[in-house]
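Okay, got some structures for you below.
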Structure I
Amino acid sequence: MDMDGVLVHEEHIIPGAAEFLAELVGEGVRFRVLTNNSIFTPRDLRARLLQTGLDVPELSIWTSALATAKFLDSQRPNGSAFVIGEAGLTTALHEAGYVLTERRPDYVVLGETRTYSFTSITTAIRLVAQGSKFIATNPDATGPSRDGLLPATGSVAALIQRATGFEPYYVGKPNPLMMRSALRSLGAHSEGTVMIGDRMDTDVRAGLEAGLETILVLSGISSRESVESFPYRPNMVVDSIADLIGRATDPFA
């Protein structure tokens, strides 16, 4: 399931989220909480969720940073990267055996940060132009804040792409690669897994392309009206996660 818009909204718990997670645990249903946000480590996110009243085990949190590190490790083990990002991304890459460097890195890896610097972006542009492969954790153009929208990874990636002519490979949702890496971490198969999300363009699309059944909740980004504008549909639409309480083992029953 997605995190923002499904379990929490602007750092406030969505009613029914704690009860639904408790039901999953009580029924022995394995799950992962997914987020395209690459800023925080799973440990950080667990602590933040605890402050809202949600107890999610660290191992049950899967971020675009973890998915990116797994992908790079499968492509070029023990490689090197120049990283624009924060602890969630740098920690994941270090744990995958990557060296972080500005000297002829194999990859330029762009993630989320609240302190994008012109100097770092300029370095990334020069390295990509010189041959480093361009990877981005996710294509989200904006992110929310209490003061309004913030530029996110996708916006900065577009700047680097425009300057170099090289398009990044996005690992996070809606790339089904992130879903498949989460499935592997669960030891699960797509046929027995459901994706719960609040966005048609990322959560539902990624679930569909990875072969999962999908449930759209209306407690986040998407509305019933917006569903009709997409050429694909979720298997189910509910108002919020609270509507799934009592149906943890078979939400379509």
Structure II
Amino acid sequence: MKSKFAPAAALALTLPLVACGGGDEGADGSTTLTVYAAASLTSTFEQIADEFEAEHDGVEVELDFGGSSDLVTQIQEGAPADVFASADTANMDKLVDADLAGADPQDFATNVLEIATPPDNPAGVQDFQDLGERGLQLVVCAPEVPCGAATATMADDLGVTLHPVSEEQSVTDVLAKVTSGEADAGVVYVTDVTAAGDAVHGVEFPESGKVVNTYPIAPVDGSDESDLASDFIEFVLGDTGQQVLQDAGFGGAA
């Protein structure tokens, strides 16, 4: 299993050379399945991919993580993906509207927001309303990214005006700003706080349940490995995949 965050600029240089559908046979006879997945799925999909490979001899799952909006744009531009897993329905809808979904998307998980601060919580953040304080070094996801859209919706619902010092293209970038001490607080998902462990302090807030992100997954139309893509999706939806997601703090899809 390979995992990477593909730089958009480097990818753009290779796009004219590839067709949609990343399945390929390696020199050793192995088959590669390319999965584009939201950054918040990094640790869980790495584990799921390992489990999938263990049950499928000769298969290598290559994982590309990033903001869902960036990933779907790359697929629309011809990036070689076999499967797309989004952190929201809005970006999956873009794939469907572009006639690039090889089958109907299926919901496989849900997630809610949580505030992450450095372990000592230097700004004393206690709730979402505290994020509106001027002078707070707040980092959020950009509004086109699922965690950013959810943050904006939450702020609107609570009547809180945010003044972020940075808007990032993925939730992992937000978390990195917090763990490096560059931010007093960042809005991420509960699963990111869980995965970060002692590197951050999590601040839950009771209103988080009002804004729930639903994660859909679908094969990419034109994939050379459509059957294997379907198998991977079923694996994510099955007992093993769902247990991995549950252990990481994801909720089940309704």
Ranked by distance in nm of label points 7 Å out along Cα→Cβ at positions 85 and 245, the structure on top of I, II with the greatest value is I
Work out the source of 3.3 here, i.e. which of I, II gives that when distance in nm of label points 7 Å out along Cα→Cβ at positions 69 and 197 is computed.
II
Can you say which of I, II returns 3.2 when distance in nm of label points 7 Å out along Cα→Cβ at positions 29 and 237 is computed?
II
Among the shown structures I, II, from which was the value 28 of relative contact order in percent (Cα under 8 Å, 6 or more apart) calculated?
II
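Each value in this text was obtained by applying a stated rule to the coordinates, not by laboratory testing. Keep in mind it's a predicted model, so treat the numbers as computed, not measured. Cβ atoms are built from the backbone, for glycine too; each structure is taken alone.
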